[in-house]
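Below: a set of structures, written as structure tokens.
No lab work stands behind these numbers, since they all come straight from the coordinates. Keep in mind the model is a prediction, meaning the values are calculated, not measured. Cβ atoms are built from the backbone, for glycine too; each structure is taken alone.
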Structure 1
Amino acid sequence: MAHHEEHNEHLTHDQLKFREHTERAGHFIKIDLFRSAREEFKAALEYKPGDAECLKQIEIMNNHIDRDRKSVLILVPLVILLIVAIALLA
């Protein structure tokens, strides 16, 4: 931990905030919270505008969000149909 703190004392406030947001985004990605990760990458851009890696990650998060949205739009009607079918058979 001390090594981590020593390394941080040479960074500017903006660099620390950028790192904080990108690290938090990485944690959100690990648990599939893509919207939260996207927002953290957007917040990181406030401290390092135009950062290519953040912009790339935002696009990747948008793709994950779109994929998940499509999955929900397919699965929800199927689950509703299954519930109705079970209710009619009971």
Structure 2
Amino acid sequence: MSRRSARAVRINANVRCQRIYPIGGSSKTIEDLDTVGFKMNRQQAIDLARVLLAVTQDWEVIDITGFRLKERKSDKTFPLTITSAV
């Protein structure tokens, strides 16, 4: 059995969530909103935590963007992106 270093670990940055609130078609406008929400199952929350732990080693500021109108047809989940302005 060969050895691998920690540098060989890969993080899947394809983070998904079950729902982003407010849902598309909501009667409220952006100005009316005080909060947004993400509904996740356990595995999705773990995936998000792994990405956040990895990127915070190098990034000072992190942006999380949820695409609440881009539901994937195959599993009805929504994408989240984790980025930083450099």
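Numbers below:
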read-out	value
Structure (1, 2) behind the derived value 20.1, 69 of Rg and Dmax of the Cα atoms in Å	1
Among 1, 2, which structure scores highest (criterion: mean count of other Cβ atoms within 10 Å over residues 38-45)	1
Distance in nm of label points 7 Å out along Cα→Cβ at positions 22 and 70 derived as 3.0 - corresponding label from 1, 2	1
Label whose coordinates, when FRET efficiency 1/(1 + (r/R0)^6) of positions 46 and 78 (r between Cβ atoms, R0 = 41 Å, to 0.05) is calculated, return 0.50 (choices 1, 2)	1
Which entry (1, 2) yields the derived value -28500 for helix-only ellipticity at 222 nm (-39500 (n - 2.57) for each DSSP H run of 4 or more, over all residues; to 500)	1
Which entry (1, 2) yields the derived value 22 for relative contact order in percent (Cα under 8 Å, 6 or more apart)	1
